[in-house]
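Right after this note come the structures.
Rule-based calculations on the coordinates, nothing more; no lab input. None of these values were measured; they are calculated from a predicted model. Cβ atoms are built from the backbone, for glycine too; each structure is taken alone.
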Structure 1
Amino acid sequence: MTAKTKSKARFLGPKLRREKIAEAVRRHGKVSVEQLALRFKTSHETIRRDLAALAETGSIQKFHGGAKLPGRQEEGPFRERMVLNAVAKRVIAEKTARLIAPGDTIFIDTGSTTLMCAEEIAKIGGLTVITNSTRIAAVMSGGGNRTVIFLLGGRFDGDNQETVGPTAISEIQSFHADHALITIGALDAAAGATDFNFDEAQVARAMMENADNLIVVADASKFQRRAAFAVCPLERIGALVCDRVPAGALAGELAAAGVSVH
């Protein structure tokens with residue numbers, strides 16, 4: 001670190017310092033309190049307070065003596081997810097509808113964000129929609145504008161009101177769509193798009209394999225997180241629709257992959 005950089009580090013306010021700490025964790029995967037104290041020319045206690053604040057927001061995960069990327073998370077029940085980050089999801093839904101043209105054929109998978117997207121997309125006429133979500137099928141059918149809906153068969157999940165499993169996968173392969181509109185559990189610079197549910201990850205992969213364009217919808221709370229089941233690498237995504245533009249390593253990898261960010 002140069003003398004000039006050290007001088008700048010001394011004058012960083014808490015907000016900017018915490019942003020840079022989070023960026024360092026995303027870049028390196030793990031950092032120590034000692035390293036951060038040296039870098040920002042501040043006390044160990046100040047760094048510990050910074051890490052505690054970042055951990056509360058889910059940006060990092062604390063451990064004794066340092067911080068690392070957040071561990072794999074779990075999703076709550078569908079009703080809880082509908083109210084979580086609802087304003088952000090509504091913004092995403094409005095943006096997503098602008099990417100759909102009358103007459104398009106669209107796969108839409110199950111999720112709280114894709115359900116909100118369906119409410120906006122239902123205003124567009126003459127679509128063909130293939131979905132494994134009974135909620136989305138009901139929303140789309142209420143549009144009254146010549147949209148044709150295909151509801152996939154398969155094993156029924158009552159909480160998510162969706163069909164999954166081999167039958168659903170097989171039926172997806174009977175269609176070809178202009179767009180696959182999917183929601184994900186997490187988006188990471190290295191791991192790409194991942195999900196918390198094995199069956200839903202399989203459905204998402206099948207949909208994207210049978211579509212010309214992949215649209216991923218995700219609010220910023222899912223950035224720089226990882227879930228257990230792979231959906232796709234970043235370069236497979238055609239468009240990422242979000243409420244806030246990604247930053248740091250994720251932004252760089254998305255740009256390198258040629259992903260259109262909305």
Structure 2
Amino acid sequence: MKDGAVSAMKGVASGVSPQLKLYDVTHEIPAYDIWEASYRLVQTAPYWPIGTVFVSVVDPGVGTDRKSVVLLSKSGHYFVTPDNGTLTLIAEQLGIQEVREINEAENRRKNSGESYTFHGRDVYAFTAARLAAKVITLAEVGPKLPNQVVTIPYQKASFDKNEVTGAIPILDIQYGNVWTNIDKKIFNQLNVNIGDNLKVRILRNNEKIYEGTVRYVNTFGEVQEGENVGYFNSLLHFSLGINMGNFSEKYSVYSGNQWSIVLSK
């Protein structure tokens with residue numbers, strides 16, 4: 001949103017078909033943060049209609065030999081992106097129905113062959129628009145690839161020896177709340193009730209950053225202002241916050257595949 005890049009991509013798509021409906025997911029992902037791109041896709045895609053085409057361009061390897069692909073998920077959504085880890089969570093949570101490598105000889109904006117640093121405009125927006133407008137079929141995108149993509153390693157949620165372990169994939173950035181990948185099914189193995197206290201340990205690359213106790217509640221208003229809480233967010237994943245405060249800033253806790261969390265009674 002800071003320059004003309006987004007508008008240029010929308011212009012390319014509109015040039016394929018003015019009837020296309022174009023929407024924004026986000027343009028606020030930190031530079032080069034492939035992991036956050038992966039999370040924002042899986043956070044968003046399930047709420048869009050089957051057949052929606054997503055374009056994701058967080059591409060520090062632009063112009064190199066990393067593949068440009070279109071993935072069709074088992075949920076029926078299309079993702080046009082570099083295969084650089086961006087599809088980690090889509091592949092895992094929505095499943096892979098088919099993957100095609102973009103054939104740039106056929107699916108690249110006309111007269112853009114000498115440009116190597118803006119594939120979002122020249123390849124991804126153009127291919128996605130052609131696919132969404134039904135100018136091409138998925139088979140015409142390019143050669144079929146095995147149903148696998150480049151993935152980013154991270155801590156999966158699990159229960160073992162009276163502890164629940166998970167990752168901190170993202171922050172609720174507006175408020176500084178800390179979101180985890182721990183769902184209720186795994187969390188409930190702790191046998192914790194609303195109002196109970198939880199022990200929390202947070203690590204970055206296995207180095208302890210925070211250790212403390214939070215109260216497990218349904219919502220922030222159940223505690224005093226400034227009190228730490230544990231709760232389930234709108235995606236039904238365990239999260240940490242402070243009523244009318246910023247947990248992330250207060251404790252220097254951030255997010256990404258290198259961050260993990262351990263919960264116990």
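If you line up 1, 2 by FRET efficiency 1/(1 + (r/R0)^6) of positions 103 and 135 (r between Cβ atoms, R0 = 25 Å, to 0.05), the top spot, with the largest value, goes to 2. Taking helix-only ellipticity at 222 nm (-39500 (n - 2.57) for each DSSP H run of 4 or more, over all residues; to 500) from the coordinates of each of 1, 2, which one would give -4500? Label of the originating structure: 2. Can you say which of 1, 2 returns 16.8 when mean count of other Cβ atoms within 10 Å over residues 119-126 is computed? Source structure for this number: 1.
Figure out for me which of the structures 1, 2 the number -0.59, -0.83 belongs to, where log10 I(q)/I(0) by the Debye sum over Cα atoms at q = 0.10, 0.14 Å⁻¹, for residues 87-222 alone was derived from the coordinates. Working through the options, I get structure 2.
If FRET efficiency 1/(1 + (r/R0)^6) of positions 63 and 175 (r between Cβ atoms, R0 = 35 Å, to 0.05) is calculated from each of 1, 2, which structure is the one that comes out at 0.15? Traced to structure 1.
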